[in-house]
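Each in C-alpha cells, the structures are laid out below.
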Structure 1
C-alpha cells in the first residue's frame, strides 16, 4: 500500500525545471518508491543489480545509451563514472526530469554531484515517514510557534495520548514497518543493520571489526539528546578517539544520525560548543538499546531522550519535506542552563522545551530568559508535552501537544 509522501509536490515541481534530481537519504525509506509513483513514465534501473552496476562502472556511456531518459537510477553512488556522462547529456539540453537519481550515502553523493553536476542537479533530502504523512491530510507547513498554524494542526491531526506516542516512537518511521510489509521488528532492524554495515560502511571504508562498530552504534543510541563526547564513547567501546571520529563520520555520511548544533553569538559567550546527536529513526534506537515493547520504553531510562529525538525529528521533517534547511539549534551553557530546541525563523528566536509531562509549569522555561541577551529578538516559546490540547502557559509561552507537531 502506497502512502502519499509530503515530498511529492516538491519533486514534481522541481522536475519541471531541472534535468536531473538527486534524491538522497537513509536506506529503505522509500526513495525509489516515491519516484516511481510520481514519475510512472520513467524507466527504473537499480545499481543494486550487479550486472547493471558493472556496466555503469565499466562503460557508463553504453549504460546511458541503453537506458535512455527519462530514467530513474537507484543507488547511483555505486557508479560514480556515470556523473560526467549525465553532465554531458544535461549540457546538450536534456529535457527537464530526464535523470532522477537516488542514493543512500549522502556525503559521497554530495561530493560526486559537486564535482560533476554542480549547478546542474537539484539536491533533495528525503526522510522516513512523518506524523503529518500518516495522521493528517491538511497541507504541510514548516513547524513554527504560530497560533494560527498550530490551531490548524491540532484541528486536523489525529489526537493521541502518551501511550500512543510511545507506540509511534517504538515502531519508528520506516515505510516497510508502517505499511505492514514486515511485522517482526527485531528481524527487520537486525537485517537493516547487517545490510547497512556490510554495504554502506564496509564498501566505503573497511572497519575490520563489525562487532565493535555495532557496539559503537549502540553507544551512540544510548546517548541521544546528550552533548556529544566522543572520547567517553571511544573509551566505553575500547577503540581509539581517532577510530571513533572516523566511524562517526561514516555514520553521519549515511544519514543514520544527524547533529543538532548549539546556538551561540558574540553576546552569549558561555555556551557549550559541542553538538548533540540524534537518530533518523527512533525505532532503530529502541532496537539498539534493547527495548522490546512500547510499554517498557515509556518507563525506561531513555524515555525522555527518545521522546526528544522523536519531536525534533518531526519538526525537522516539516522543513526538509518542503525543501528548506531546518533552522534548528539547542542551547546549553557552562552554568548548566539548557533549552532543548531553538527555532530561528522570521527574525525571531523561539525556545522550546520537550517534556513527557501532562502538567507543564513555569519552572520548565526558566532558561528562556537567558535568550533575551541574544542579538536576535526573542519570540514566542513553547513546551511540547503530553498536554491534551493547544493552550498557553503565560503570555509568551504556548503549550503544544506532541501529537499535533
Structure 2
C-alpha cells in the first residue's frame, strides 16, 4: 500500500500514547552478584554498569568514596595504570568510575565483540586494585587545586551551603569535602573502603545493547564463578540536623556582579505515594524551560539566564531546591518572585492548557527514553536500585496522564509553603 506523502500525518499528544517498558532478563549468580540485561540494540555496541552500594553514605571519612572511585583504575597487582589504559584504548573502549551519594558506578562502553578481552580487565580492577601511593598524592594535589578554584565561584559555594543547611554538615547528604579532609586521606582508607563496600555479592550489573545469552553467559563465567566473601556493609543511620537559621546571606566575592540563590527544603522520597504527582507539580513550578519560574524571572523580569527547581531523590532522603544566579543588584527581587510563584501555585489551580503542556513534556521525555537500549536500561536501573518493579513505572505513567489541577493545588498547599523553605544566597 502506497503512502500519500502530500497528506501530513495526524498529530497526537504524548498523553494519547501507550507506554511499554521492554522487559529485562535477570539472574543471580552463585556468588550473589545480580545481572540484568537488555537486548535492544542494532549496532555492535554495549554498555555495562557495575553498581556498588559504595557512595558517600557509606564512607567513615570525608572524601574517601570519591577518592576510591578516582583511584580504582590506577593499577592492580597484575597490571599498571598504563597497561590498563592501553588495553582499553586498543579496543576503542571507555571505562569510567563515579561515586555519588549512595552508589559507585563503573561504566564500560565498548564494541560487543571486545567483551572477552575487556571483562577480565574490569574484574581485575574491581577485585584487586592496589591504590599506588604516588597516584593518590597526585589525585589529592589536583583535587585541592580544583577545590580552591571552585571556592571562588558563588554557585559552587551556594550548592554546598544549601545541602549543609538542609541536612547538616555531619550528614552524608549535607557534608561537603574540605581541603583538610582531602589532605587527611591515606592509602589504607581507600583499601578499607574498597574491602568493605566493593564485594561482588553486593554488586548489581546492568548490560544493554546488542547482546544476548552469549554475552550474559560470558559475564556469568568471568564474574559469577569468582568466590567472594559475603560482606555485609554497615547499615548506617544519620540524624538530620538542619540549620536553625532559615535565611542567610554569605559574602564570597565582594567584587562580584552576580549572586547565587538556593532555596530548598527536605522532600518526599521516591517511595512516597505523592512523589509522581509532585514531579508534575515541580515541573510546572520550575522543572523545565517553560516553567513558571523561568517565564517570570527570566522571560518577564530578565533577572537571569536560567532558573530551575529540582528534586534530589536519594536512597535515604530527598530534597527540593530552587537554584539560579542573578545580578547582585536584583537578588532580593528575584527571591521575592520565587516565593510569589510558590504562593500562586497554592492559591490558584493550574490552567488546563498549561497542565496539558507539562504532561506532554514529561511523557514526551519518556517516549524518547524508550527509543534506545541505554536509556531504556537507565529507566530500569532507577527502578531496580530503588526497589521498584515495572508496576511503579506504570503507576507513574497513569499519574502523569490523569493528575488533575485540583489535586496539584492541594499538593502545592502541603509541600510548597514558603515558610517550610530554607534560603541561602551567596554574593
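Values quoted throughout were computed directly from the atomic coordinates according to the rules given, and no laboratory measurement underlies them. Remember, it's a predicted structure, so these values are computed and weren't measured experimentally. Cβ atoms are built from the backbone, for glycine too; each structure is taken alone.
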#### Entry: Origin of the value 21.9, 66, where Rg and Dmax of the Cα atoms in Å was derived from one of 1, 2
1
### Query
When Cα Rg over 2.2 N^0.38 Å, for residues 50-97 alone is calculated for each of the structures 1, 2, which structure yields the highest value?
2
### Message
Tell me which structure, out of 1, 2, gives 22.1 once mean count of other Cβ atoms within 10 Å over residues 162-169 is calculated.
### Response
2
### Query
Out of 1, 2, which one gives 15.5 for mean count of other Cβ atoms within 10 Å over residues 290-297 as computed from the coordinates?
1
### Task
Taking 17 as the value of relative contact order in percent (Cα under 8 Å, 6 or more apart) derived from one of the structures shown (1, 2), identify that structure.
1
#### Entry: Entry that produces 15.5 once mean count of other Cβ atoms within 10 Å over residues 26-33 is calculated, selected from 1, 2
2
